[in-house]
Structures are given as structure tokens and as C-alpha cells.
Structure I
Amino acid sequence: MKSKTLRQGRSKINRKEANLLKKLRLGSTPLRERYIADMKYHRFSENTVERYLDAMLQLTAHTGKSPAVLSDDELRRYFHYKEHECGYSNSVLGIVHAAMLFFYSHTCPRNMPFLHLFRSRRDKTLPVVLSREEVQNALSHVIDQRYHACLVLIYSCGLRVSEAINLRVGDIDKTQGLIHIRSGKGSKPRSVPIPERTLNILRAMWKTHRHQDLLFPAYQINRYPVFKKHGTKDQPIAIGTPWIHFKKALVASGCRKNATVHSLRHSYATHLLEEGVPLFTVKEYLGHSSVSSTMIYTHMTSKLRRDAMGSIESLMSGL
């Protein structure tokens, strides 16, 4: 249950608290099982269940008490600790708040006034977008064929990392040129067109392992006497591994932007809009539930910047 988002600020956790948290993640209690069951009945996604549970485990590790016996003042002090001592972002605090609110509203109903007082705010940031040349240059520096194919797929189809690594061989419809995403954010299935060039890259990559089900199976690893990758496991590659390979390739390409693997998805959306693809079509490709989520990319297109600069230059021409 090591949610990447909730790991931010962990350097502030003392060793005793960290060891207790490690033990809690491996254990189980009736209250925890009920909390998990309640979240599943509420139809939360698997990722949300993981994050909410980890937030409650961190609360337990910090206080040394079951959340069922905590007071409202203790919750207030815990939030002060997370915000001012650990320096957690607004988005992480929002996850912690939502996890507690669900717990004390449904699993262990109790009146906690602070949870209704607290308001979380989203951090307003613009996505990092790479140019087409930067994407091509970076991907050309990914040496491992399996991870290269995964990153190409993420960019050319606008996928989330979790969607790409969990893709099955049977999810590719070569006849219609589509891939079927069945386990995306919020469990919203969708179909996305896949370029012929990407299909060829995936086909060549699959021939290196020929797993009957998984498109991106994890490697078998021998660490002794020397580190060596070989064969396949019956599980997909770890979600953080494509990020490591992409970051190394980005540095090797000379790009100085603070980009992540998710930036490939942002770049895909921006480049489609630059090509004149309708906004609502891009929304469907990305699997957004609201067009407002997609509209942020309209501010990132180079065409928009060129048009704006032309207008600004004309305004300044007479001065």
C-alpha cells in the first residue's frame, strides 16, 4: 500500500513511526477489513481504496491509536502536523481529509466537527508539455526494447502509465486499429486509435517474450553473481519502472524540462489539438469525464501562442 502521492513528506516521519507503519501495512484487523469493504461497496476505484487506506494507516502510526478512539482535537493536531511540519501539498491533504471523512461518516460514524470545517484546495499548476522533437529525441534514448515500446504506446495513444502496463494482448484490435482500455481511472472503459507504427513496435517487442496474455510482463531478475534480466513473470512491469527509464532518457537527450512519464500524455493531447482534432474527440481519447479537464490543453498549443504573439506584436507596432 505504498501510494506514491502519500509518500511526499515521509522524511519528516521518525524511525519509530516508520517501523510501525511498515508493520501496519502487513497486518489486518476487523475494522480495517470493514473500511475496505465499505469503500468497495461505495464503488471506489482500486487506486482510491489503496490511497484512503494508506492515509488511515499513517494516521494510526502517528498517533499510536486506533482511529475509532481518536478525538476531534487529535485530528486537528494531526492535520497541523501534516500541513506545517511535513509540508504536504494541498492535493495530498485533500486525500487524507477524504479518507477520514469517509471513515467517520460510514465505517465508524462519529461526529468530527473539524472534518466539516477543513477545506482542501487543489494546487493550480499547468502540465509540462514536450514538443514533438523533444518527445522523439527522448524516446530514441530508451535502450531497453520493452520499456521503449511502453513509452511509445503511452505517447502515441495518450495513456496513463497504469493503463499501458496493464494492457493485455487481447486488448489490441489490429483489424480496426484500436486498443481497448478496460482498467483506467474511475474504471471508465474506452477505445483509442493506435497508429500503425506503434503496432509494429509492439509486435516486434512482443516477439522478444511471447507472453500469452501480458503485453508488458516484468522481467525475471538474477542479482548474483551479476545483475541480469531475463524471461518474464506472470505480472506486468512495476508502475515506477517506465518513469525511471524515461527520466534517464530525458537527461540523455539534453531536455531540461521537469517532465515525467505523464507528460507524454499531456503532450499527446496538446499535439492532437494542434493538428485540429476536435476538443470533444480528444476528451474521449483521454477518458476524461468532463471537457473542462481537457480544456487546459488548449492553453498549451503552439498555434495559440503564435496567434497571441501576432496580435501582441500588432498592438505594439505603433509604439
Structure II
Amino acid sequence: MTDQASENKTTNPLYKPWIERNGFAHWAIAIFWIVGAFILFQFTASIVALVLVASKKGISANPAEMMDMMQQNLDLLFVGNTSGQILFLGLATWFVTRLHSSAENRSTFLRFSFHKDTLQKTGITFLLIIAAQPAVWFLSWLNAMIPVPEFFSNMQNTQMQMIENYLRGDHLMVITLFHVALVPAICEETLYRGYVMRAFQKSWGVLPAIIISGLFFGLYHVQLSNLLPLATLGMLFAYVTWASESIYPAIVAHLVNNGGSVLMGTYYPESAFSEMTPEAMPPVWAVIPSLLITAYIVYWLYNQHTKQPAKEV
């Protein structure tokens, strides 16, 4: 591209993204899409699951009975959930990104970029998410001391009981990992660490983008009893994405975190589904090393990032 062409792209308003040409803020459109994607995802997941359960078990005129049938067929609920995530958190987010960026820069906007150090930082991120698990457990313990409305507590307990029953029963591990680990790792990272984080970064800067994208990620799961660890994990994934200038390390971290939960729930259900109470404080001998190692890796990633020239989108 010639210097003249580069200058034209910089000065010509037609080359600016749709949002900037029409006077909208990146963060405002991002919030609109977070809400819209969540509603569309939930609606689609429910409809697909309902259709699958009805085709297998038949339709009941009793809503409570129909709900019970759906809860007893968690594998079909997973199919509905996966369908909603792929369609709206993943594919639709890809198209919405076009409002914020030119077509040729869309992958870069979402940080689907592979650099010469991406593989190294993906490996470091793998170690980071493993080392952080006791600290995440500690955050879950802290969260257990915060009272939440009974409605949310009952809803989360119902969800956990459904998952526990499913993982304790006969299930095909590859299929479970696909629904619970692989699809969420790709689709949720595309939405929160790719789209949401970049949109808020363009409006407010890096630090607010990391914090806000993590908070929205935590709220997305509608689990107030787990909001603190989920939001912290979201911020950690966002930090890794910023430090590596690539979404791939966060996808791997998300995959490892969710996949590890599936493996624990399948092979060690007593530990995985033990009730988190204020009295069940995790051992200090595990939490302190976890915090120290996590802090060191975070610091190392920061140093590596500051040595490289900033990349503009």
C-alpha cells in the first residue's frame, strides 16, 4: 500500500468504521450487543432443547412436567446451549464486529492473531490457569460468605445438581468436553475477550476494558454465588489476551479450566461437588503458593508485553 493510500484511509471518513462515522461510542454498542447476544442465546438454547426433548419424550401440557423432562435430559440441553453459543456468541459477534472495524481488520480487532511468541505465551498461560486454581477456590470460599437472594441460590443449586447427576452417570467424555469446554472456550472468548474487551479498550483504555469484560463475563453465568471467582477468571483471561495480543492463549486457558472441571466432576465428584461453606476454608499451604506463582506469571507477561511495540487497530 502506498503512502498516499495509507493517508486516504486515515483521513477519508468512508474508511472509518460504521460506529465512528455515525457518532456512536464503541462501549455503548458493546453493551447493547452483550444484552442482545445473551437474550438471543438463551432463547435459542431453550427452543432447541425444548424441540429435542419433545421429539424424544413427547410434549406435556404441564409446564412443570415439561421442565422436569428437560432437566432429566441434560445432554439435549447441552445441544441447545451449544447451538445458541455458536450462533450468537460466536458467529453473530463476528458480524457485529464489522460495525467497529473494517472487513480486513475484523480478525485483528478480535485478536485472532498468531505472533511468533503466541505459542510460548499459550504454554505460559496453561501453567498460569493450573497454578491459579487454589486461588480461585479461595475466591469461591470468600463468595460463599456473601449472602445472595434465595432465588439465585436455589437456581444455582438446581443447576449444580443437574450437572452432578449427569457427570456421575454414563456420558461420552468427548461429547461432554465438546459442549462444556471447547464450544464455550471459543464462543465466550470471542464475545468477551475478543469483542467486548476491544470495544471498551477503544473507548476507555486497557485497564477498564480488562475489569469490565471480566465483570460482564461473571454476570453472564447468572451465578451470584460464584460471581467473584468467575469475574476474576474473566479478568485473568482478559489480561492474558492483552499481554499476548492474541485471543488464543485465553481460549486455551478457558478450555483447560472448563475441561478440568468436567474431569474432576466425572472422576472425583465428592471433591468437585462438595458444598462451599464459610467454614470450609481452603488450605493456606495451597492458596499462598498459588497466589505467588500467579502473581509472578502475571508480572512476567507484563514485562514481555512492554518489550514489544504497541499494535494499533
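Couple of notes before you dig in:
- Structure with the greatest value (metric distance in nm of label points 7 Å out along Cα→Cβ at positions 22 and 254, set I, II): I
- Each of I, II could give mean count of other Cβ atoms within 10 Å over residues 38-45, but the derived value 14.4 comes from I.
- Given 4.4 for distance in nm of label points 7 Å out along Cα→Cβ at positions 54 and 294, calculated: source structure among I, II: II
- Winner on percent of Cα pairs over 16 Å apart, for residues 142-229 alone once structures I, II are ranked, highest first: II
- Which of I, II yields 4.0 [distance in nm of label points 7 Å out along Cα→Cβ at positions 126 and 158, calculated]: II
- The greatest value of mean count of other Cβ atoms within 10 Å over residues 150-157 among structures I, II is that of I.
- Among candidates I, II, the computation of helix-only ellipticity at 222 nm (-39500 (n - 2.57) for each DSSP H run of 4 or more, over all residues; to 500) that gave -21500 used structure II.
- With Cα extents along the principal axes in Å derived as 67, 52, 36, matching label from I, II: II
- Origin of the value 25, where relative contact order in percent (Cα under 8 Å, 6 or more apart) was derived from one of I, II: II
All of the numbers you see were taken from the coordinates with simple rules; none came from a lab. Since we're looking at a predicted model, the values are computed, not measured. Cβ atoms are built from the backbone, for glycine too; each structure is taken alone.
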